[in-house]
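Right after this note come the structures.
Every number in this text was worked out from the coordinates using simple rules, so none of it is lab data. On a predicted model such as this, the values are computed, not experimentally measured, just so you know. Cβ atoms are built from the backbone, for glycine too; each structure is taken alone.
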Structure P
């Protein structure tokens, strides 16, 4: 039976070196903008802020890597960090008041920051957050009155995972948390000839991809896969090859990008 282009793509992903996956994570716009704060704030304070920002990263004024993270993060002082989580409301309210769906985002800001979960994260160490990672995911869904597999919840958990990775904490279980399904993951599937699918099918598709990758690199999480796919999803073959080479993919960059040629 002939191998599909998507299957070829997955096989090439399994051959990428660990360094490429790690470089993809640090190339994320959230990482680039938030990493300086991770060095300046206490971990719990920083993690609570990161989750707060992740919960409102939707329906932004244009692409989030251009019109959200680069706009909101510079408005947050690096030092000193707030003494209590309620100060996050004062820090972020002016920004969200001018955003699309401002009222909804202000309500989400208040709901999370005033929650027991936010206060728990605020006072926790990175090791404690890592140990309770799956429990925090379920609690976040309840706190925000959403199903835990909703995109905004999954993305906020990705932000929490990035916060942990920034301080060198890798012992956390992202295994059952669904990948954030977005237009770029769908774009990859479409460009490689797969039929349209609903969110559940698309999420399972990428979970299967992750399982294949983890056979050769058990360190890889859905955070790594989501980062890489998001970055290359809309690139032309030439742009894709250049970006993958920048991430250290070597000749695999050529083989992957050729799958996306017309």
Structure Q
């Protein structure tokens, strides 16, 4: 279907709004498997998600270069919606199990869970790593992974250990919390941001719900003051988390960057 004109795609594909996948992503996704899956090999089915997620994100990088970041944001929004889709049993697809379960995610209760979790949640996991690292370090990570594990197997833990070398200083620089929640666990938190301007400080609170109290997500809060925009990564917790950011001028806008983190928001 990747070689058909969009108007020739089956009606079921057009109705499911999957045309971007077939016309823009599928061909480059499969080409990317020359590196992710052929040159670098998953150590077991627990690590298959890495090959599919990295291939799909490589395709998104090409799409971003061709058509811009807003197109990629729209794809990621679609992925978020798919993960939050309810099954016949009333559970969300993302609750089917951790991404490391691989093909075991597929069941009669959630026949589409393997595809959605592996490809789409996996793409979000890679995207969040990119945003935490920055583009230069992220691309260096991809290059080093291909070089170091060429014609070898790679495990999820080996990928984490390699990725931590490209992380900026933070409270989760070894990425253990990140992997514990997003890779080895389930859940998409609902996050609420409240804030106020007092004196020369922006003070605020991040509250999360719809996940276990042990869940921690590093959420990007963008602050626009004058012409300058800064992004502050703040860790959520079971209880509301307070933060304080010194500013020289009152903020014009404060917002959660939901395009950079797999969360749902509360007004």
Using the calculated result -19000 for helix-only ellipticity at 222 nm (-39500 (n - 2.57) for each DSSP H run of 4 or more, over all residues; to 500), pick out the matching structure from P, Q. P
If you rank structures P, Q by distance in nm of label points 7 Å out along Cα→Cβ at positions 44 and 252, which sits at the top with the largest value? Q
Rank structures P, Q by mean count of other Cβ atoms within 10 Å over residues 76-83 and report only the one at the top, that is, the highest. Q
Compare distance in nm of label points 7 Å out along Cα→Cβ at positions 212 and 244 across structures P, Q and report the one with the greatest value. Q
I have 53 for percent of Cα pairs over 15 Å apart, for residues 116-155 alone, calculated from one of the structures P, Q. Which structure is it? Q
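Given a value of 28 for relative contact order in percent (Cα under 8 Å, 6 or more apart), point me to the structure among P, Q it was derived from.
Among P, Q, the structure yielding 28 for relative contact order in percent (Cα under 8 Å, 6 or more apart) is P.
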